[in-house]
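Below are structures written as structure tokens.
Here, each number is a calculation from the coordinates, and none is a lab measurement. None of these values were measured; they are calculated from a predicted model. Cβ atoms are built from the backbone, for glycine too; each structure is taken alone.
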Structure P
Amino acid sequence: MTQILIVEDNGEYAGDMAEFLKELGHDVTIATTASEMWAALTRTPAAVVVLDLGLPDEDGFNVIPRMRQLYPEIGLLVLTGRVAFDSRILGLRLGADHYLTKPIKFPELAAHIEALDRRVRPAEPAPAPIKWTLRVSARQLELMGKVIDLTEKECNFLHLLTINTRPVPRQVIVAGMGGDDPDASRRVDMLVYRLRKKAKTGLGQDLPLRSAYGEGYSLSAGFTLS
């Protein structure tokens, strides 16, 4: 949904335009004069303004630069009967994002509005990264205030992955768990299984542990050591 302000002194035309845009799910307000437009923007800033240049109380070419100064983040779409090439150039140079001439089919107008809204809409903030903390001395794994206890081997395993930027080969992990033991490889698999299950149950998140065939294990998220 886009918040749209239509500034058009032809009430019937503005109403038809607003009705069409509302059916598409947009929130539409109408102003028939420049004074009404400024008052509406003070009450509820719009995302896109559809501006007719031929307003009864102020020329649209005077509105554009003022709009740009007061509301630089607004998408400004000029929709006017002034078809002269010089008028189009002037409107764009003064700060209009789009300059469209009447008559225009409403689906085309809606497409311009939606494209403009995508460009001027502020980017949504990136979600905060999930912060994993491995407490080596305490043998604990913490995530967003939740803590689980680790066995010595689980802690050593995660510590080994944390201090390496590249995947840790399986044979290195096996060696650390007793390379002479013929069951060491199987015990690595069991350790990984139990660790994944423990993290999911106790911390509510999948452990960011990646298994790369032929390379070993690595972490797909950063861990802080404490």
Structure Q
Amino acid sequence: MIMPFIRNHQYNLIRKQVNWLQSTIRTAVDQHIVESVRTDVYMKVMEAFEDANPEQRNILEPIAELQHAEQCQHYVQSLEPYREAFPSLARKQLQQLFPKVKKLQVPDLSKLDLRAVTYLGWDDTAANRLFLVYPLDGQLVGIAGRYTPSNKGTCFLCYRQEHVALFSAIQRRKPPKHASPDYYKAIGNYMCVDSMACNHNLTDTDKLEWFFREVAGTPRR
């Protein structure tokens, strides 16, 4: 039995690429264009699974054989059993990730499809704070910071136009030598206000992991 191995952002990438191929099949007159897009789609998907084992590759590789628009959606649906869920968390585990936060407002995870989650995010509107959790190097890491709602803009995580907020978190890394006792460095970026919308759009984790490492002071392995 093949265990789930397709993370949410990878599934989003596949869905996006297959939709592009489907649209090309339906609209392109020149079959050379269709073949070119099909090859490009195949390459992008397989590049996202460089560490896939032979069994996993066998699940993914039929994308190179999609000839008709109807086959495209069937292919995406066939991947559902192989979607990997975000690690399940109890309320106490979430609280342990934010030990300095009193009366932490915890989301109801039972209402979430954890297969559709790359990072967990929620806000505490009363405190004007945003909380993020992500499995960095196999270990769950939590970061918290202030957020200032803005107008519609580009999220630096998913690169899509959404309603965003400026999220600013204090870096935990050891301060520079000879720094003053009250030294701190804040790192900020515009992110989707709705983390589930961001999770739906996310197709890679490069920026997400960079941000977590910068804030948490975790070196790259």
Structure R
Amino acid sequence: MIYIVEDDESIREMEMYALKSAGYSVAGFEDGKAFFAALEQKLPRLVILDIMLPGEDGLSLLKTIRSTVRTRSLPVMMVTAKDTELDMVRSLDSGADDYIAKPFGIMELLSRVKALLRRTEKETGSELSFREISLNDDTHTVTVDGTNCILTYKEYALLKYLMENPGMVLSRDRIMDRVWETDFEGESRTVDMHIKTLRKKLGDAGKYIQTVRNVGYKIGE
């Protein structure tokens, strides 16, 4: 889950649409009050926080996040005004993990989000999620809607690789190289068979693993 705190509805909707299209679960808030109420219920994987907000501004919210034990380790990306170096510096000094300056493109936003999640989850022990699928690399477990899903070692590695790259098409060759550590083209059918069994074990959630004709696979909607 990614939380977006942005008072401009058009920008917030654009960010939410882009992230949802890439396979992330997203919730949006227009002010700090609604945001902190949501934090009480569930911690997200990442917070995208605009500096200019009504009432308490983004920097003030960031300081509260960093001073609270339960939330101090949350990855936070600040959204700053274009070419405002002071805002960028203040964001980083206040504990932001990254920043992006308005106006920005969808591809830049997705690239920065993916990079920040890769970096922070590698440091903290990888916990990945896609819709109702959750993968915990510390315990080497997968759950679907909270129910344990028993996978083989290779099925687990395959699912993890897909979930590390939501929305990205991964060729059979890339999957063979990453999961099986071989580039032998004749073994690509192995990928297809593992995808088939993985989908079956995931039940209804197996629909998120999509076939891209003549290329490979991706996890998305």
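Once distance in nm of label points 7 Å out along Cα→Cβ at positions 21 and 117 is evaluated on every structure in P, Q, R, the highest one turns out to be Q. I have 2, 9, 18, 19, 18, 14, 10, 6, 3, 1, 0 for P(r) over Cα pairs in 5 Å bins from 0, in percent, for residues 37-164 alone, calculated from one of the structures P, Q, R. Which structure is it? The structure behind it is R. Taking 2.4 as the value of distance in nm of label points 7 Å out along Cα→Cβ at positions 69 and 141 derived from one of the structures shown (P, Q, R), identify that structure. Here the read-out was taken from R.
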